[in-house]
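Each in structure tokens, the structures are laid out below.
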Structure I
Amino acid sequence: MGHILVSSAEEVLDKQIPVLDKGFVRLVDYYGDDSRIVQSARVSYGQGTKTVREDKMLIDYLWMNEHTSPFEQVVFTFHCKLPIFVARQWIRHRTARVNEISGRYSVMKEEFYVPSKDVVSFQSKDNKQGRAKDEVPSELRDKVLDVITELNQTSYKSYETMIEHGIAKELARVCLPLNLYTEWYWQIDLKNLLHFLRLRMDEHAQYEIREYANAMAEVVKKVCPYTWESFEEHTLYSTKLSRTESKLLQDVFKGNDLDKNSSAYKSLTKKLPFVAR
């Protein structure tokens, strides 16, 4: 099998998917699709299955049973424009190849992420790294956006002044805040991309990086629809129980007495709310 062209993927190839106020995700290139995964898996045991239905079943079997090496045969290259603070979260996924624009060589553009009013939130009282769901008064939201906008203007003016006076770009950039937009090329195989999406599409992930994950998910659906179905079925919308939680669930069905103050019970009812009813 030679180079694979996927008609649905070709429709989005090289097209920007808008994210946040000024960002985007763009599929630069892709290598392989669902058929590449099947082809790779068949190397282990000969020809194997051949029909579309059997191919889909094989992919589902592979993903469900965590035989993930064939999924590494599919590779995506994305061009992303994103705020620096999102990039610093994103770069923790060390399974990709990254090339980012350098503020040492380039004059950074005056482009800053300014959140919309509806995502301005209070700090959560029970989650040190999350937002609360309490409503922020409209006047306070306006004030927050005014502060951010003023900071953007002041910091970029300071940056421009240093550049105009011949100060090295690598030093002048220290004036710029974390909501400045950066750009990079990000290349990753499908197995590790799905791991990234599992974490970053989760409701507990920060809103901004979640928006990028959602955009990339739309691309994966077009390139590898069968894999995406299996990913949704067995990973994205599934629930994983620990050994203790599994035993506790058995006690629930048997009608045994439960320690409702235990951490295991609280964890189980959070994953399976019906247990607490």
Structure II
Amino acid sequence: MDKQVSIVIPVFQRQAVCEAAIASALAQTGVDFELIVVDDGSPDPFTLSEAMAAESRIRLIRQEWNAGAAAARNRGVHEAKAPWIAFLDSDDVWLSGKLAPQLALAQKAVRQNPLTCVMTGFKQVDMATGESKDRVPIESTDPADFASACWFAPGSTALVPREAFERIGFFDESLERLEDLDWFLRLALAGGSIRVLPRIASRVHIGRRPSPEKLDRTIGKLEAKWVVSDAPGKLMPVLRRNLAAYLAVEKASTRYSSGRYIDFCLALAKSLFLKPRLRVHLRDWWASPT
């Protein structure tokens, strides 16, 4: 029987937590899937436990060097055999009953639009404070929303048709961060959409913010790609403002976490100037999961 879903888990130096991610994927029922773990050149190679090594659905692939999350995900997609690709970050977990209803919704949605991706609600956990909040994305087909943030936590909730990669390409491996933002913006500009399974089906862990220098390199590349006057994919004005405003918010966040409070205020002020109120595209989920 052909596989229905290829689950891709990129990992770098996270042996214990990645084992938990793998276990949460293996616990899914009602879907015929394969699980592709891509070790992105960890100095101490990721290894499968004896029980996991005996699991026929798992393939462990090792990159020769650390090329980044985008490259690891791309390798997983290239190796995938199923028509649907599900992503799970190595430090996150899926909750019971996540994959089967998500796939059922996706199979219906692509009949209307073959570039439809399906997300789920998620429990967002701040690893520094222990605080958690249940969040559910709101569906969208509007490129302006996709330029405004990765509000849908794609790293661990996304179910993507393989056809989308065939039509718009893979993740940009030159980006050290925000490769999801770039890819889903391309999806939206190509007519893609996001549908949502309205249940809390993943636990997403928010860790330490990236260094300002690392983020600035990414922002520079994204601006050169989408925002500046001679950008090859130059966006229409409203999309440029949304994207620039969001990138300023990202910059403000790293400045705050690194104690650079004047730079934080300047970046936040820039965002507010560009877009007085970015559309909040997540809602708190107060009802019990369905």
- request: Given a value of 14.2 for mean count of other Cβ atoms within 10 Å over residues 58-65, point me to the structure among I, II it was derived from.
  value: II
Distance in nm of label points 7 Å out along Cα→Cβ at positions 42 and 138 - structure with the largest value, from I, II: I
Given 1, 6, 11, 16, 19, 18, 14, 9, 4, 1, 0, 0 for P(r) over Cα pairs in 5 Å bins from 0, in percent, calculated: source structure among I, II: II
field: Per distance in nm of label points 7 Å out along Cα→Cβ at positions 210 and 258, the highest-valued of structures I, II
entry: I
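For relative contact order in percent (Cα under 8 Å, 6 or more apart), the calculated result is 25, so let me know which of I, II that is. Walk me through the intermediate numbers first.
Values: I: 25; II: 19.
Derived from I, not from the others.
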task: State the single structure among I, II that was used to calculate helix-only ellipticity at 222 nm (-39500 (n - 2.57) for each DSSP H run of 4 or more, over all residues; to 500), giving -13500.
output: I
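None of the figures in this text is laboratory data; all of them are computed from the coordinates on show. Here the structure is a predicted model, which means the values were calculated and not measured. Cβ atoms are built from the backbone, for glycine too; each structure is taken alone.
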